[in-house]
Structure P
Amino acid sequence: MKKEDIPQDPSALQNVTKEVSYAVDENGKYVTELSAGWDVKIKALDVAWSDIEKKVAGARQKVLNKEASPLLYFMELKLMDIEILSAYTGFWKWQVKRHLKPSVFEKLSAKKLQRYATAFDVTVEALKNVNWNETGV
C-alpha cells in the first residue's frame, strides 16, 4: 500500500493511540507510517467492547443477585480471569474460585480484601459495596 493510502478513519481510540503500518513511499522504499484507524478494524473493536460491556453487566447482576461475589464484577471490569487475578494477588487459583462465592467472600479478612483491592486498583470499601449505580462503582 502506498504511504498516502494508509487508512485514517476516525475511531474512539484515535486520541489515545495510533497504529504503525508499513507502506511504500514515493521512492518505492518501505517506511512506517501512523494510522488513526481502519473502518473494518474499528467495527470489530466496537463489537468486542460491546461483548465486554455485556459481560460486565451480567457479572454485576450476578453480584446483586448474590450468585457471585464482587470479585466476578471486578474481574470482568478489569478484563481479568482467575489465572490473572491469582498471579496479581498471590492466591492460588482454587482460592480465587472459592472467593467468588458470596458466602466465602463475606468472611475474608481485611488483609485478603486489601490484596484484591490493590489488584483491581480500588478501595476495599468499593470492593465490598454491592449497591453500585448503573455506571459501575
Structure Q
Amino acid sequence: MSVAEAGERIAAAARTLVGARFRLHGRDPALGLDCVGVAVAALRDGGVDVAVRDDYPLRTARWRAGDVPDGLVRCSGDRPGDVLLLRVAATQVHVAVRTVGGIVHADAGLRRVVERPGVPEWPIVAAWRVSEHG
C-alpha cells in the first residue's frame, strides 16, 4: 500500500470517529476520546499500530516537536491522514488528523469528536505521516 493510500485510510478512519464523546486520556471510541485518542484510533483503524503513553504534556511547553512516533515520519502536514500537532495557546498543543476537507479532532468544549472544515485555525508545530517502511 502506498503512503497516499495509507493516509486516505487513516483520514477515513478518523471521520468514522466524529460524534464520539470527549474523555480526557480516552482511547476507546465507545467510552470517549481525547485528541491523542482520536489520532491513535484513526492510525490503528487505518492499519498503523502505535503506542502512546498517557502522561503526554499537552498543557505545557515541554512537548518536543522533534519527537517522531514509531512508524511515522516528519512531514508538512498537507495530506489526508497526516497527524498534526497544533499550537492552540502559548503553552498548549493539540493533536488532529488531516482530512481532505479539514481536520478531525476531539473538541473539549463541545465534548465530542468533530470534523472542522478548511485549514486549521491554529499553527502547525509538527506533523507526521505513515512511513513508506512503517
Structure R
Amino acid sequence: MPYTTRQRQAILQCLQRRGDASVTAGELAEDLRSAGCPVGLATVYRQLERLEAAGIVHKINTEDGAFYQFCGRDGHGHRDCFLLKCERCGRIRHVDCVQLQGLYDHLEREHHFRINPRGTLLSGICDQCAREEEARGEQ
C-alpha cells in the first residue's frame, strides 16, 4: 500500500503547511491537485478519517460543514488539546493547555461527565477581534 501512504503523507503535509487554518476536504483536494498530486475526494475523506483516528487531525463539525485542522500530537490519552473559535472572524485555533486537565477532572468527578477534548470547541472572541471592537468603542 505505498500509494496510500504517499497520499496520506501529501494530505498531512498540506495540513501542516496551513498551520492553524482549518480546511474542508474539498479545499484540501483542490490544494493537492494544484500541487501536482491528483487525489480523489473519497480518498481525501478516507485519509482524513485515519489521521483523525490517530489524533493527528481535528475534525471540526460546524453548521457550515466539516473542517479539518492539523493537531500534530498523538491523540491517545492527550487531554490538554482543544479548539477555540472566534465568533466574529470565524478563525479556529488549536490550543494545547494543561490547565484544562483540572476542569476535565472536576466535571468527571463532580458531574459524572467525561469531556472529549478532541471534540471540544470553545467559542468566544479572539484577541484581534476584541482589540478591533475596543478601538470602535464596542464591547
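Laboratory data are not the source of any read-out in this text; all were calculated from the coordinates shown. All values derive from a computational prediction rather than experimental measurement. Cβ atoms are built from the backbone, for glycine too; each structure is taken alone.
Here are the numbers for this structure:
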item	result
Among P, Q, R, which structure scores highest (criterion: relative contact order in percent (Cα under 8 Å, 6 or more apart))	Q
Entry that produces 3.2 once distance in nm of label points 7 Å out along Cα→Cβ at positions 5 and 37 is calculated, selected from P, Q, R	Q
